[in-house]
Structure I
């Protein structure tokens, strides 16, 4: 019986061959080099992103956002509590407080009502999370709302590259958008990220923050750069994705449609196999709707009963390894310390006890999905 892991990175000979070409060349492993320039061109052509920075992680991209907004001690940033911790910690470092909002059970994301009812006079920014790659389905309304209220809008689109809302790519709606190329994502570079800057007022500042707070990139673009000093201009840090990582990522961008297509086949097989169970034993919390195109990053269920530990142990007996994710931020030690006030989030607190992410990655096939489905059906028929 083979192990079926929750997530396994996609690996192909052509990806390693591209890395070897870099290693055998005289190019810098630090970069930016040919691969980074190719990736930025591909991202512009495929998704319409204009001003962007390839970072060493999605966390780094989020930290860049926080640095650019110049948040003050009494400022607040609103985000869902069911969320990855570094989304919050990136802003806490700037001295502000985090206000958490609840989510909708059907998709693990806040409703527009949750957002509107949670803002106040101290709100400076809203971080919306495209949970598990699924687009928020009210992005047009949210974008308009933030402009009217003078809030910055940040899209945490970590696993969402390749998802669209009304034929417009996720990551195109906020002032900023952050993506991940971590090895658990649809395409990956081991570790990696992307910051998309849609608010052109921040183009120049993002260049400075990205380059350790210096004007070095401007200086080295001058033919007489060797005669000039570059200088410290802004707060910044080392956020760059190394050319070495980019060389592994670059060939995957040309295959992203095929990668998503394969995942779609796996996802739809799960749905077909579980059709009769949807309202009895569990619900699928990232169901598809007509408004968007999904990149099929995850297949997540919420159990009807509090039986998750038994369920996971049963799967493990058959070497199927599912995943429960993270503790909501408002329940965590650091999350409590840095939030605005003690918060009761009923839906978040209910689903976190019942949520299960089933194996979903490009090294699975239909036989694997059928086997997982068979074992799950067997569990519920006991």
Structure II
């Protein structure tokens, strides 16, 4: 039986780890006043998300964003919606190795989970400059390489469809009462951002065990897996840190953390750590050799629902992910198309490899499954407009 003291230690460990990895210390921010009419529904121990002053949260804006998120009329030809790549049943991913956009265009990267996206210090896989959900919402709408939702050049057609709906004009007017003509692309992205900020998950078996005091919420394998996860031997927590099991986070009142991206040794095309274009990570934005193959560490919350894994979906199971890290990356035995050249200068220094027994491997996978929040998925599916 796990004693209460163990639960406290586990929760405190999570907070210590956040400080250890450059994340701001987790603090409750009940002092932050909520937007008029909007009340956050936050899991125990979660801070209030940061909300930009120019896009305050309101219930009607969230409802509008939810409707737009699920509406294929928001794409160039009316066939693709945000939900096409961010399915709530899969914790807002799509189950594909790489996202598929309008006209069957295959995106070079996989769809990231929107679980707790409100807390991400940076958005997307590899762009240090993309920090606002309002700006990120424009990327799939207007991206042309390849087209995702295909709105570029068809803005008038898309907005005409939205304006022609018998519900949207009133919703836009109520959500943006200061605007004389509220049905605009700008307000579409602001409503989407408001909705996405509400996608907060924190009621997994692990949460109920670590924070809720439910001793039976976590089985013995998952408890042993938690100890492995937080051990110095494996050091998983160094990249997947804090209450969100992710890279750096922001929230109301937090300091600005340094953006962190990691090269996990997934590719080495030239013996010097090259990744295949166009998936070169932060390097594709900066052009710096030192940024080759660097990607953001995504949240591990609901990770069991979001296969396949890595930025290009090239690792199909959680077991294969563990095998990849266990050998220190680039093993033909784990991922056949990856080269086996020696360690290069750009792979993160923390990717050193480790040994796992079959039992420990099973335990660590059990812990990762215990980060699944069934209520998050159920409520999302129940609230599809």
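Assign the value -8500, calculated as helix-only ellipticity at 222 nm (-39500 (n - 2.57) for each DSSP H run of 4 or more, over all residues; to 500), to the correct structure from I, II.
Details: I: -11000; II: -8500.
Label of the originating structure: II.
Which of I, II yields 3.8 for distance in nm of label points 7 Å out along Cα→Cβ at positions 206 and 350, as computed? Mind dumping the intermediate values first?
Values: I: 3.8; II: 1.4.
The value was obtained from structure I.
Please compute FRET efficiency 1/(1 + (r/R0)^6) of positions 174 and 294 (r between Cβ atoms, R0 = 41 Å, to 0.05) for structures I, II and give me the label with the greatest value. Working shown, then result.
Values: I: 1.00; II: 0.45.
That would be structure I.
Thinking of I, II, which structure, once Rg and Dmax of the Cα atoms in Å, for residues 46-157 alone is computed, gives back 13.5, 40?
Numbers: I: 13.5, 40; II: 14.1, 41.
Attributed to the structure labelled I.
Each value in this text was obtained by applying a stated rule to the coordinates, not by laboratory testing. Everything numeric in this text was worked out from a predicted model, so none of it was measured. Cβ atoms are built from the backbone, for glycine too; each structure is taken alone.
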